[in-house]
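Following are the structures in question.
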Structure P
Amino acid sequence: MSAIFITATGTDVGKTFVAASLIRHLRQMGRQVDAIKPVVSGFDPALAARSDPGVLLHALGLPVTAQELDRISPWRFRDAVSPDLAAAREGSLIDVDGVISFCQTAIDQRREILLIEGVGGIMVPLDAERTILDVMMALKLPLILVAGSYLGTISHTLTALDALYGRGLRVMATIVSETPGSTVPLDDTVATLARFAEPVIGLPRQNGRQKSGPGGGTSALDRIFGP
C-alpha cells in the first residue's frame with residue numbers, strides 16, 4: 001500500500017500517538033515512510049516540539065524546524081477548537097480544495113509509504129460546508145480509524161464506522177488507543193468492538209507514549225503491514 005489516511009472518532013483519542021507508533025513500526029521494518037498532518041488546531045509555536053506535527057517529525061527522525069513544520073502541516077492554528085473556528089479567529093479560511101491538492105501532491109511524491117493524519121474526528125468542519133470527511137472521500141485512500149478506550153467509546157466508534165462504510169470508504173483497521181485513566185480495560189473494549197469490525201487492534205500506553213514493542217501491538221500491526 002502506498003498511502004493511508006489516519007482518522008479518529010473524535011479529538012484527543014490518541015490519533016497522533018498512533019500515527020507516531022505506526023511510523024516507528026514501519027521504520028523498524030526497514031520501510032521508507034513519511035507523514036503529513038495538513039491541518040492542525042491548538043498549535044503553539046513556543047511548544048512546537050510537543051505539538052502533533054512535532055511528535056510526527058520526532059518519530060520520523062527529523063528536526064522540528066519551521067521548514068519541516070511548513071512541509072508537513074501548512075495549515076496551523078493556535079486555538080484548540082474546530083479548524084473552521086480556529087481559522088476564523090485568525091481572520092482566515094481553510095482552502096479545502098487546497099488541502100486535498102496538498103495531500104495528493106504528497107501522495108504523488110512519496111518514496112514508499114505515506115501516512116496522512118487528519119484533524120479531530122471524522123466530521124470536524126474545515127469550512128462552512130465541508131468536513132475532513134470530504135477530504136477523505138476525495139482522496140479515496142484506505143483508512144485507519146483511531147478510537148479511545150474511555151467509557152462510551154463503543155457507540156462513538158460504531159457510529160464512526162457506519163458513517164465511513166456508508167460512504168464506501170475502506171477501513172483497514174480500527175486501532176484502540178488506550179485512554180489514560182479509563183475505567184474500562186483496553187482488552188474489553190477491543191473484544192467488544194471486534195464483534196462488529198475486523199481487525200481491531202489495541203495499543204496500550206506507557207509513560208505517555210504508545211507502546212509498539214513486544215506486548216504493545218507489534219504482532220497486530222504486522223497484520224496490516226506484513227512482518
Structure Q
Amino acid sequence: MDEELKKKFDNLLKLQEVEIETASVQARLAGFPRLLTDLDARLKASEGAVTLASGRLSEIQQTYRVQEADAKVIQTRIVKSEEKLRAVKTNKEYQSSLKEIDDLKRSLSAVEDRMIAHLDEMDQVAASVATKEDEVKLLSREIEEEKEQIRQSALSAQEQLDRLNDERAQIIAVVEPDLLKVYETVKQNSGGVAIAVVKNAVCLGCHVNLPPQMFHDLLHFDKLLVCPHCERLIYPATE
C-alpha cells in the first residue's frame with residue numbers, strides 16, 4: 001500500500017465526511033423557518049377558533065336584543081289591548097279584544113321561549129369562548145417556549161456549520177489542487193458523494209461487484225481507482 005497515496009486519500013475522506021455532515025446541518029437549518037411557521041399557524045388556528053366562537057356569541061346576543069325589543073313591543077300592545085278591553089261596549093267587541101289579547105300573549109310566550117333558549121345558548125357559547133381563550137393563552141406560552149428552543153437549536157447548528165466550514169477550509173488547504181479537482185469532478189458527476197468504500201469486492205456506493213483484477217489492484221492501493229459502475233473513487237475497507 002502506498003502510504004503517501006493513503007495519506008492523501010485520507011484527507012479526501014475527511015473532506016467528504018465534513019461535507020456530508022455540513023449538508024446535514026444545512027438541511028436542519030433550512031428546516032427551522034418552516035418549524036416556526038408551523039407554530040405560528042397552530043396559534044393562528046387556535047385564535048381563529050376564538051374569533052369564530054366570539055362571532056357566534058355576538059350573533060346570539062344581537063338576536064336576543066331583537067327578541068327583547070319584540071317582547072317589549074308585544075307587552076305594550078297587551079297593555080293597550082287590556083285598556084281597550086275595559087272600554088268596549090258590545091260582547092262582540094269584548095270577544096274580539098279577548099282574542100287579540102290571547103294572540104298577543106301567545107306571541108309573547110313564544111318570543112320569551114326563544115329568548116330563554118338563546119340565553120342558554122349564550123351561556124354555553126360564552127363558556128366556550130372563555131375556555132378557548134384560556135387555551136390560546138396556554139398554547140401561546142407553549143409555542144413561545146418551543147420557538148425559543150428552535151432559536152437555540154438554530155444558533156447551535158449555525159455554530160456547528162461555521163466549525164465545519166473552517167474544518168473544510170483547513171482540509172482543502174492541504175489537498176493537492178489536481179487531486180481536489182478530481183474529487184470535485186467525481187462528486188459533481190455522482191450526486192454529491194465522490195468516494196465509496198469497497199468491501200468483499202462490492203462497491204458500497206452502487207452495491208455492484210468489482211472485476212477481480214480491479215479488486216486485487218485496489219487492495220494494493222498504489223493508485224487512484226474509480227468504480228466502473230458508479231464512477232466514484234474507491235478505497236478498500238479496513239475491517
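Nothing in this text is a laboratory measurement; each read-out follows from the coordinates by a stated rule. Worth saying up front: this structure is predicted, and the values here are computed from it rather than measured. Cβ atoms are built from the backbone, for glycine too; each structure is taken alone.
Summary table
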{"quantity": "Highest-scoring label, criterion being FRET efficiency 1/(1 + (r/R0)^6) of positions 102 and 174 (r between Cβ atoms, R0 = 41 Å, to 0.05), among P, Q", "calculated": "P"}
{"quantity": "Test item: FRET efficiency 1/(1 + (r/R0)^6) of positions 6 and 46 (r between Cβ atoms, R0 = 25 Å, to 0.05) calculated as 0.45, pick one of P, Q", "calculated": "P"}
{"quantity": "Top of P, Q by distance in nm of label points 7 Å out along Cα→Cβ at positions 14 and 150, largest first", "calculated": "Q"}
{"quantity": "Entry that produces 29 once relative contact order in percent (Cα under 8 Å, 6 or more apart) is calculated, selected from P, Q", "calculated": "Q"}
{"quantity": "For 3.1 (distance in nm of label points 7 Å out along Cα→Cβ at positions 86 and 158, calculated) the corresponding structure among P, Q", "calculated": "P"}
{"quantity": "Entry that produces 0.93 once Rg/Rh (Cα atoms, Kirkwood Rh) is calculated, selected from P, Q", "calculated": "P"}
{"quantity": "If FRET efficiency 1/(1 + (r/R0)^6) of positions 110 and 198 (r between Cβ atoms, R0 = 25 Å, to 0.05) is computed and equals 0.35, the structure in P, Q", "calculated": "P"}
{"quantity": "At a computed -11500 (helix-only ellipticity at 222 nm (-39500 (n - 2.57) for each DSSP H run of 4 or more, over all residues; to 500)), which of P, Q", "calculated": "P"}
{"quantity": "Ranking P, Q by FRET efficiency 1/(1 + (r/R0)^6) of positions 54 and 78 (r between Cβ atoms, R0 = 41 Å, to 0.05), the structure that comes out highest", "calculated": "P"}
